Structure 1
Amino acid sequence: MSSNKIGIVFFSKCGATKQVAELIAEGVNTQLPDSALLIEVLPSEIIEGRYDNDEKLKLLDSCDAIVFGAPTYMGSPAAQFKSFMDASSDNYCKKLWRNKLAAGFTTGGSLNGEQQQTLLSFFTLACQHGMIWVGLDASRHTDNLGLNRTGSNIGLVSSIDDGQDSVNHNDLLTAQYYGSRIASLVQELVNKS
């Protein structure tokens with residue numbers, strides 16, 4: 001069993017973001033069995049607009065990598081996840097996430113609902129914490145797997161198929177690939193040091 005841990009912290013209102021988080025976790029676990037920690041930001045953990053669950057934040061402190069995920073609402077991360085981001089300021093002051101790997105994913109109801117802005121918010125958060133960002137190295141132009149159909153390289157962008165209640169199948173395959181990539185980099189970079 002691996003001692004590495006990869007935290008996947010996310011907010012999901014309707015289940016789509018959770019579905020993507022679970023596939024990222026599957027990808028992580030293909031490389032590092034039992035290493036993925038799914039950490040859901042729940043509305044009940046937000047008190048007077050502020051995220052309040054120190055136990056979950058401490059779980060992330062012990063991870064080698066943290067993957068941030070939220071739906072994109074009105075061109076930015078959902079407010080519930082933004083409250084989690086703000087609550088990480090204590091971890092920032094103590095440099096608890098410094099030099100950890102970081103990655104991000106978002107879901108939306110369309111192919112381009114300014115989801116890149118959400119990923120840039122996660123990238124900025126990671127940089128403020130001194131983390132090392134992991135992009136998505138899959139291109140629909142260079143592989144035959146149908147991965148990364150949205151063409152986002154900073155992180156994973158996924159969307160709900162028209163008339164469906166679930167995330168596009170190729171986006172889910174990309175999520176699994178991304179999880180595997182993150183875990184491979186943990187093996188390569190963290191375990192060598």
Structure 2
Amino acid sequence: MTSVRSGLVTRNPQRLAADPARVITRFFVPGQESFEPQESRAGVVLSRILALTDDDVQSTLDDVLTRFDGRHRHLKDTFRRHARELADRLKPDRHLSDARMLLLGAAFTMEYAIEGAALCNPSIVAHPDQSDTAPNSLRFVMSVRGIGEGHQSSIGFRTGVVDAAGQPTIDEPAPYAATGRVSGALLDASVFGVELG
């Protein structure tokens with residue numbers, strides 16, 4: 001026989017709501033945004049930017065930076081990184097000004113709304129850092145599934161505290177969404193061999 005305690009689970013009025021304004025930047029190559037093979041239009045875009053006068057480059061870049069001010073952390077670094085992705089399409093002996101490189105990077109950058117369609121599947125675990133929490137309260141980390149444009153999923157994280165009375169409070173998310181970076185790992189051949197069996 002199974003006994004059920006009343007009050008074990010209670011519905012809380014707090015809601016997680018998707019925020020379509022939470023965006024990240026992605027490298028974007030026109031013509032390669034879908035799964036079907038298509039010819040890239042990157043060469044045409046690149047040629048147009050290279051043909052602009054220095055004054056046009058600066059005024060266009062100023063406009064882009066003004067429009068996107070406050071939406072992304074380290075936006076110029078992102079533009080530079082995306083411009084470097086195009087290095088194989090540039091003549092090796094051609095020197096480009098910093099403004100032109102930034103504009104190139106901007107032209108190959110897209111915003112992606114990571115919560116554009118939904119925010120769901122919350123799951124919490126105890127936060128590894130419980131310092132400065134009130135007695136009998138618990139700080140937690142919550143994973144959430146963000147469903148973005150095109151229904152591509154990503155994992156997001158929130159933090160919060162469950163107080164001594166059992167009431168949860170979810171912290172506001174950071175003002176800038178960020179993505180992780182994949183980096184190469186050094187493997188120990190002997191450990192790798194053991195793992196493979």
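Just so it is clear, none of the values below were taken in a lab; they were calculated from the coordinates. These figures come from a predicted structure and were not determined experimentally. Cβ atoms are built from the backbone, for glycine too; each structure is taken alone.
Summary table below
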quantity	calculated
Winner on percent of Cα pairs over 15 Å apart, for residues 18-57 alone once structures 1, 2 are ranked, highest first	2
Structure with the greatest value (metric distance in nm of label points 7 Å out along Cα→Cβ at positions 114 and 170, set 1, 2)	1
Label whose coordinates, when Rg and Dmax of the Cα atoms in Å is calculated, return 23.5, 81 (choices 1, 2)	2
Highest-scoring label, criterion being FRET efficiency 1/(1 + (r/R0)^6) of positions 90 and 122 (r between Cβ atoms, R0 = 30 Å, to 0.05), among 1, 2	1
When relative contact order in percent (Cα under 8 Å, 6 or more apart) is computed for each of 1, 2, the largest belongs to	1
Identity of the structure behind -11000 (criterion: helix-only ellipticity at 222 nm (-39500 (n - 2.57) for each DSSP H run of 4 or more, over all residues; to 500), calculated), options 1, 2	1
